[in-house]
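Structures are listed in the sections that come next.
Only the coordinates and a few stated rules stand behind these numbers; no lab work does. If you're wondering where the values come from, they're calculated on a predicted model, not measured in any experiment. Cβ atoms are built from the backbone, for glycine too; each structure is taken alone.
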Structure I
């Protein structure tokens, strides 16, 4: 699937995390032209500001400052319960700071991200066939194929439609995160019976469709987002497809969206939609 190669160091140039104002503050990134994104390309005038959000202070999910004498870290490996291994490959550490494998972002520090280096997330891409009132699959007039739908949430912070994913907690498996995030963000009002069925649905196994870097607006030179996106398909619509969706605290809205309508959304959501479309 060629879509899986969309984000490769030295080839893909991130755009959502450079040449803009950093989220939730007024800090503007140092300009980084296309020809100066990669670390291998000289940029002698590069002087990015340093920013770290005050929301990180004292949080158990956030690292200490690199300069703090109590911060003992093992880069590029499992550090206690914290996974500091990048899905992309080994990252360089300069003067104690991990360096973004995809190059310059115009900002140093951690920004809003809790971990130095890779911050791991998990994204459940839950799909089903669109059905009419009689429960029959709806066929597209233009393609003659069944219409695939994906569960999507509208995020409070940016208003974008996205996959209902979240951060992998220390010591937590990706599979556990996938189930937890879907229940929290898309089925916040589920009763015990519905929760049990959804958990069984996720336990049945999914199909990994992406594992790697995320071009996220929160990324910096020293901290960045990575994710594992796994597709769980409800072919009959008898499991998650029959339950009412209710948005959790991190989502303004949640609904089933036609996959074709998602292709132009943020890169990860569009990538997931593209892969699912080419598969079914």
Structure II
């Protein structure tokens, strides 16, 4: 069997170190960094399935053949061995295409030519980042670190607890006992875009006259037309460092404020939902 593992560029060294540290000692499993061998093209949008279907007649691009988080190898144009992954963090249909470097330019030009009929356009990194922010997708290294668990970050849908893995027993215990912090999305209610300072991460989160956390990232939601903050929230009890269990009711039924440069803004807290669009 063979597997492809995709790591964020800023986490490559960490991922490599973790994987090599836990390889079987008998040499039955090997790992190879092929980052420089592939280029990545991201095809996103409500007509992505139509466009992808026009690029290849090898397989149908239906949701049956391409459910969320699936990778299949395709030939597109003159580009063979294109790994097509159904991954999207922006709330729309999406494929990440990993193509051998020598075919990258050809594939890009081929997609752009075929995509004219579907209104294709180039988008930048910041546009994608703001769409991810609107869907509460956390960024490893900015919003999350290695000490934040899937249950705390509301990413438990990415974990299969019925299979064995390092840390499984600790996660099962946390699932039973509850989490002491939770990753939350906030929409600022009374923020004046023209006159108030904008949040950018690190702002205190207030609840009931006490600080319960800090924002980790923030930005303007062009679809929601609101300022959005992401952050980790605790439920302090004044006695222990961990505090009380943070429940869904604690997040949805309490009133929160975000402190931006000394001025507090009321904020609506939202629980996150997995982005599964296929």
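Points worth noting:
- Origin of the value 2.7, where distance in nm of label points 7 Å out along Cα→Cβ at positions 204 and 260 was derived from one of I, II: I
- Parent structure of the calculated result 43, given that percent of Cα pairs over 19 Å apart, for residues 148-219 alone is the read-out and I, II the choices: I
- For 15.4 (Kirkwood radius over Cα pairs in Å, for residues 20-99 alone, calculated) the corresponding structure among I, II: I
- For semi-axes √(5λ) of the Cα gyration tensor in Å computed as 37, 26, 16, the structure of I, II it came from: II
- Structure responsible for 0.20, with FRET efficiency 1/(1 + (r/R0)^6) of positions 44 and 228 (r between Cβ atoms, R0 = 30 Å, to 0.05) calculated and labels I, II on offer: I
- Value 11.0, calculated as mean count of other Cβ atoms within 10 Å over residues 116-123, assigned to which of I, II: II
- For the structures shown (I, II), distance in nm of label points 7 Å out along Cα→Cβ at positions 132 and 188 is largest in I.
- With respect to relative contact order in percent (Cα under 8 Å, 6 or more apart), the largest value across structures I, II is given by I.
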